[in-house]
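> What follows is a group of structures, each given as structure tokens.
No lab work stands behind these numbers, since they all come straight from the coordinates. It should be emphasised that the depicted structure is a prediction, and the values quoted were computed from it without experimental measurement. Cβ atoms are built from the backbone, for glycine too; each structure is taken alone.
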Structure 1
Amino acid sequence: MSVAWSAYRTIAPALGAVAPLAGMFAPEAERSLWQERLGHVLAAGTVDAWIHAASLGEALAVGPLLGELTAASPGVRFHLTATTRTGRARLGELGTSCSLAPLDAPQTVGRFLAARRPSRLFLIETELWPHWLLAARAVGVRVAVVSARLSLKSVSHYRRLGPSFRSLIEGLDAVLCQGAADESRWRSLGSPAARTAVVGNLKDDALPGPASDRAVARSAMGLDPDRPLLVLGSVRRGEVTLLARAWRALPAELRAGWQVVAAPRHPGAARTLRREAAGAGQALVTDGAPAGGAWRWDERLGVLGSYYAGADVAVVGGSFGSYGGHNPLEPAARGAAVIVGPHHWAQADGVHALTVAGGACVVEGESALAGTLKAWLADDALRARAGASALAAVRERRGAARRAVDRLSAWGLWPPQ
């Protein structure tokens, strides 16, 4: 038994014991929901499945899965959980009972399972909480990981937990992976060979389609409906300077024909990013259609998707610095031509699909970025072909939820008996 595993098994029950008192020290926004962290839920009665999504991104993937599970077995009941408040809010829009997930301690998860008594637990992506898995095993809840992903770093972390944790992975009833690399990593941790397969990414099913009219989408965001739009999405520290220099390297007459929107990934970093833009000589405006080479700067949460709806070209941030990248399929699903940087390891599968299709271009450095921007912004036909290819690649990837439920059904895991 590993030291890490022994420590975790010892500490978690102690934390569970003091958790009721810890609520008074939680952030104010968290206190009203602290009882849910302790495993208490307002809804009562047996449900057929507990579906857990960590945060907002994973919560977006729950809708398609919920739809396919219900289609295969009408009348079933679900309870949904998320680790974050934003994820919980998104789950609350799906019309079924939901709560914050219980803490990973025997007391809290035991209380939750006793209240809802699910026969199935579906974990989205990589939510491997040991006491959840131990408690589910103890009461006979069958567990599947859906849209499963696993990084090399996570594999190393989980291996440190030793053979006891590996036995929990071996005891999973199914692992339905996003891609071949994920499948290989899950198998290396001991997932059941006969019930580990690739079905795709549930988030692809949740992506919106293209706007019926880009001009209308631009107008709705207070932009010029007639000028094409370049969106710099989810930009991070250190990237604004590069983007500004590449933009300012373009011919003035080309820049004059376009409007640019820049949206930071994290509003908390917006002040630093604004200073970065000022240092690079890049003018910013906060409303209206930008002119004279300025960028429209919008640090509000939840608006990037609306800008992507009107975008002709999108540069996806988090990929020019060592952040791992953000989802390039979001603008691709809207029919935008996509540019990403070299540091996109967290989105490698989606980037590969888009580049193979001709819908995205991976660039490294200011010169390469400026060159690609010049080519796509100046050539309507080239840009349109790239956007159409990006959209086609996204459409090809859809259907993960249906494939997942087909597998669960074939393996006797759905519908619940």
Structure 2
Amino acid sequence: MSAKELDRFQIIKKAIDKHINGPKAAELLRLSPRQIRRLKSKVKQFGPNGLIHGNRGRMSHNKIDNSEKEKIIELLRKHYHDFGPTFAGEKLSENHRINYDPKTIRQLMIDEGLWKPRLKKKASKHREWRERKPCYGEMIQFDGSYEHWFEDRNNTGEVCLLAAIDDATGNVVFAKFAEHEGVFPVFGFWKEYLVKNGKPRSIYLDKFSTYNVNHKLAKENGDTLTQFERACDELRVLPIKANSPEAKGRVERLFKTLQDRLIKELRLANISTVDEANIFIEKTFIPKFNTRFSVEPKNKTNLHQTLLEKELKRLPGIFSRQKERTILNDFTFSFNKQWYQLTEKQPATICKKDVVIVEERLDKTIRIRLRGKYLNYRILPTRPAKADKAQPWIIAKTTEQINLSKAHTPSPNHPWRLSFHPDAQTKSNTKVGHF
């Protein structure tokens, strides 16, 4: 018997022996008078054992058979040794038709040493909760994550995954593996996003250098924009910069989940290349993920704006790296160590010292724009190197010329020398003073 049951027995025995009445016993044990009457009859009939719960020592009717348990443990060790209990339970049901509650799988994994219970988190800084946006497409949270997504199969190493998640629904709208989180990969991501889904109202992202000017001096100039901010301005999409990772916690938690689930899904599908992974994410993983984790928005309105034909034509120019160049007197300019010559026939009037915009596009082509018109040009060969001005223009004499030279050297007392001699200058000064 437990200490609690022994305490109850002492009080119930006093009530049976008439030392205390039923209401007093109920008050002492914090039970109802009806329960006291039931316990008194149990003790009279079975003695102290009447207070022991009837299921104690009995096998649960939900207990897993030993053969079934061994089968689950074998599958967990063979295929899902590094899975979480919930994800392992889903895969057991999906691939092996073994359906058990995740808590049951969790206890089995703990007993077998495949899972360690998580420690309670320490108290963190107080943060205000922000309500989800009401409409789909009102705000998209976007970020990139570097991870060994393919577990170094084929020596892939770390790969960057770019992902966008809707704030209202938690839907992963688009995800794609890229080389890095630089300007061109991000531009390629959002170009595909806009063609498939349309323009969102705003994009919530961090202060990575691709999205934000981080130089101290440049920050003081409010007109200084990154290439991404300039593209958002042309598209009329609002970029919102988070001051902390917790502020855009939805996409941060998304990557934490993907680093657990997506890595294992790619392993089970035996995928080890970026191209195969991008197809798998779009066709298989994202639909299943959204079905499992998305929620209903407060307002079912979709605020994504479908791009017009005119906007679709402008996308290659918007998603390009743009630089300004000044036209020289010979209608040339230099860009990336290459010289360009503007041709005679142009769609716009060009003047010397005009400032043109050079677009370096995703397909690695170069376009030159002036007042909304694209100019014609040709690439010039490398210009000849400039002469070194430090070297004087001296024609060196040959040995024969030096030997044939009979230049006369004047004697020390030559009149021409005397005019510059110190003694001669002294005499000259004396004569002038006497006069």
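> Suppose you compute semi-axes √(5λ) of the Cα gyration tensor in Å for every structure in 1, 2: which one lands on 42, 23, 21?
Comparing all candidates, it corresponds to 1.
> Supply the structure label, taken from 1, 2, corresponding to distance in nm of label points 7 Å out along Cα→Cβ at positions 269 and 293 with the calculated value 2.6.
Answer by label: 1.
> Of the structures labelled 1, 2, one was used to calculate mean count of other Cβ atoms within 10 Å over residues 109-116, giving 14.5. Name it. Provide the component values of the computation, followed by the final result.
Values: 1: 19.8; 2: 14.5.
Comparing all candidates, it corresponds to 2.
> If Rg/Rh (Cα atoms, Kirkwood Rh), for residues 37-84 alone comes out at 0.99 when worked out from the coordinates, which of 1, 2 was used?
Corresponding structure: 1.
> Here helix-only ellipticity at 222 nm (-39500 (n - 2.57) for each DSSP H run of 4 or more, over all residues; to 500) has been calculated and equals -11500, so which of 1, 2 was it run on?
2
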